[in-house]
Structure I
Amino acid sequence: MSTRDHEVAVETPAVQPATSLVAQYYDLTKPGISKMVMMTTLAGFYLALPKTASMFDGEVATQLAVTILGTLLISSGSCVANHIIERDVDARMKRTSNRPIPSGVISVRNAVLFSAILSLAGVALLSTVNLLTLVLAVITWLSYVVVYTPMKTKSSLAVIVGGVPGALPFMGGWTAYTGTLDAMAWTLFAILFFWQLPHFYALSWMYRNDYREGGMVLRAIEDETGKSLAIQMIVTSLLTLCASVVPTLLGSTGWLYLAGAVMLGLYLTYQSAVFYRQPDAVTARKVLLSSYAVLMGIIILMFIDKQ
């Protein structure tokens, strides 16, 4: 623990209200990521169901619940591990210095135990689904914790590497029912992988000074004009659009989904182009908010127009 961590820990009250402590542990799981994991796992599983099956059938519903909970637990465990590894980095950044570990509310030892419990419980649950889905979840944990997290302070390519664990739950939802890595499984992976890039590029521009203080190596920090970053936003927005039309080409979704996905992809590309013309925090935020709307729209359309 660094000197700054020690000073913060000393100043923190020794006794925390139970509700407050529970909230701090919940914060360690990165609720925003957890919600996306649940949503994409559910969508992937639903798309894999044949027309003759229903999510509300007893056996299917049980399999779905176990899949979502197991995936969520492993993802949450990896997020806690990320907090542990980045505690010194978080302490240096204004927007993260109050997180549970750098603020001293939760000790590293307790966080390690929490991460282990979550991760092992997730492994136990997914082992009852099928081996492929379990392997994908373990790869998610390893790529996020062992590869992506330490890479963030060494190379700007970490953003691309980080897209892998972010996209695997979408694929895992599909494989939980099918047990195969077919073309549709890879398509779901591609949609979420490419979507994350303009999303995070926008976020990194908005908080570029904070990330610089934390020692992160990001394109948003290296690119003072924002033009190079904007081009990458545009390209990856177009790739998101291209990937999102494939479910219809594979017969998993219909023409309504296709029309909506194209419009959403063009909208994200347009917002990225606006950022290119005027790279600032305001236009970056519009890209960020647009990306949320695009992902939600794509998933809603998948539910509405599943074939």
Structure II
Amino acid sequence: MNEEDIRVPVYLITGFLESGKTRFINNTVNQEYFQIPQTTLILNTEEGVEEYSDAELKEKNTFTAFIEDKEAMTTETLCGFENTSHPGRVMLEYNPLWGMADIENLEMPEGWGIIQEIVIVDSLTYEIYRNNMKSMFVDMFRNADMVIFNRCREDMPLADYRRGIKVVNPACDVVFESSDGRMLDIFADRLPYDLDGDPIEIEDADFGIFFVDVRDNPDRYDGKTVHFRGKIRKSRAMPAKYFGIGWMAMTCCAEDIQFIGYIAECPEAAKFGNGSWVELTARIEIRHMMAYRGKGPVFKVEEMSYINPPESELVYFN
């Protein structure tokens, strides 16, 4: 459904139990900018420590309803809320254990549509959950518009958390909040390579960080020369002088491995073997490319030679 056809916007808020979803929704519905004349309906699927105050919400023309199990999360149930509450907006506090694909693919009542997916993460428990429930985290992050880490401390590896999410979903916004609600700026984090180098030397282990930082901050790489190793990926959809250069990345588990890389340009590209490993020096130009659906980095090859494949063809993001 196109956004212009959506009559009742649905905000999908997810995250593990006690991650702070209820607090986030409470704070949001009390903001002046979020007020609308129609009713706001909060659909809750979990019973956590924090609860909604029905009296306070009523003052904001906001009401809550509870869906107690996955089997009850159906089109018919939502249509029932449409008929009884006639909401102008829905905030769905969703239990990710029920499956993200299930709610994303669920047929909504006529005029309803998910316009934003937000994931709330408790930074104090993030690494424990990530290490034990990697595939579920990837499911939550894959289509998220925003990921909010709360209860953050500045000594946490927040830059690593962000990079790990960006490789799964480069387009999503990642926000960090301290325990007192302050926004934390991590964009000044130190990179593991010298941006002033000529060329910038990218070690194999740092390619994942390089990949994400180029995507996030393309302008600071425009005109820079880089030296690194990578794998050639060719596509018939691209002109002969272009090819992909990058590495394989494991986003959550051995079953979820994908190629990450950028477009390179060389007049002799047609001679290169698809899947070959090379060492190259290239100058980065930020320009419009159809493959990017907009502007992006193009690596103009200055020197390149074939190499043996590395011991491991995988890169990581920390």
Structure III
Amino acid sequence: MSYQNIIKDIAKGNYAPVYFLHGDEPHFIDLIENFITSKIIDETARDFDQTILYGRDSELQSVVNAAKRFPMMGSHQVISVREAQNFKKFDELITYANNPQAQTVLVFSHKGKKVPAGISKKFGKNILHFESKKLYDNQIPGWIVNQVESKHLQISEKSAVIISEYLGNDLAKISNELKKLAIILPKNSVITPEVIENNIGISKDYNNFELGTALVNRDVAKANRIVKHFGANPKNYPLAATIPMLYRLFSKVMGCYFAPSDSPEVLAQTIGVSKFFVKDYATGKRNFSKRQVFNIISHLNEYDLKSKGYGNTTTSEGELLKELVFKILH
């Protein structure tokens, strides 16, 4: 079951006795836990009917004992068990779930890894377990678009990519920035690069997305302007963020060479991106031969090592990027 469907069920008043939320992506786990609490318990009753326990400080039997109690103010109590990955066994939970207290909603947050299959197989029908998986980098722009639309705003694909490249795969951080924009902007506003620059602080002209676009278009003047700006502001544009972005870009360009046709739909399916994001990759294929792309990827690996100190002790990040971009374009 997806996190969206879990939230929809909770919104309708359909509660599971036990939620076991586990996996690598903490954002969806927090989202479900917070929604459960806000939906089930009135704010005035939080001090009485919400209990927060931590796996590092609690015994599982004490968690079960708390779950067996009755709510004091409202129709239900919520017990949130955070850091549940500290528990090694869940036998007491499985036993409790066979006959749960009807007025308790028990939520386990097991972050950083999924629960072993041998344990989850023992979960009965009263334990709803949700695996929260990390999004792939190429899924994040699409996720941003969906989040923006849910807030009654609009965003271009370019703007979504700019945000994802700048903020990375930290969904909680991205979500917080989008919430700020939803407060600032009128309903149905468009989140443009200018809006991003003014409110999030990402330059619409100097960012990794624009550098990648300049490179695949072999726009030497634009690429050099961006490189110069990056070199003058190394803290804002670390090479550790730029090289992985360029690696993803040119890996997708290489993938275009293995597509059975150059239609946007086929290219998108082959390299695993939305068709709205295919244009730059297709342009890169037109402007760079397969051998050139192979060499570029080799250069990226070389300069990734140099940026981490291997074979380089004195060259600044700005100079390394300047050398790298020169090799890519020439």
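Observations
- Value 15.5, calculated as mean count of other Cβ atoms within 10 Å over residues 70-77, assigned to which of I, II, III: III
- Between structures I, II, III, the greatest calculated value of FRET efficiency 1/(1 + (r/R0)^6) of positions 46 and 166 (r between Cβ atoms, R0 = 25 Å, to 0.05) is seen in I.
- Top of I, II, III by Rg/Rh (Cα atoms, Kirkwood Rh), largest first: III
- Structure (I, II, III) behind the derived value 125 of volume of the Cα convex hull per residue in Å³, for residues 110-213 alone: III
- Structure (I, II, III) behind the derived value -6000 of helix-only ellipticity at 222 nm (-39500 (n - 2.57) for each DSSP H run of 4 or more, over all residues; to 500): II
- Ranking I, II, III by distance in nm of label points 7 Å out along Cα→Cβ at positions 102 and 230, the structure that comes out highest: III
Just so you know, all these numbers are worked out from the coordinates, no wet-lab data involved. Because the structure is predicted, anything quoted here is derived from the model rather than measured. Cβ atoms are built from the backbone, for glycine too; each structure is taken alone.
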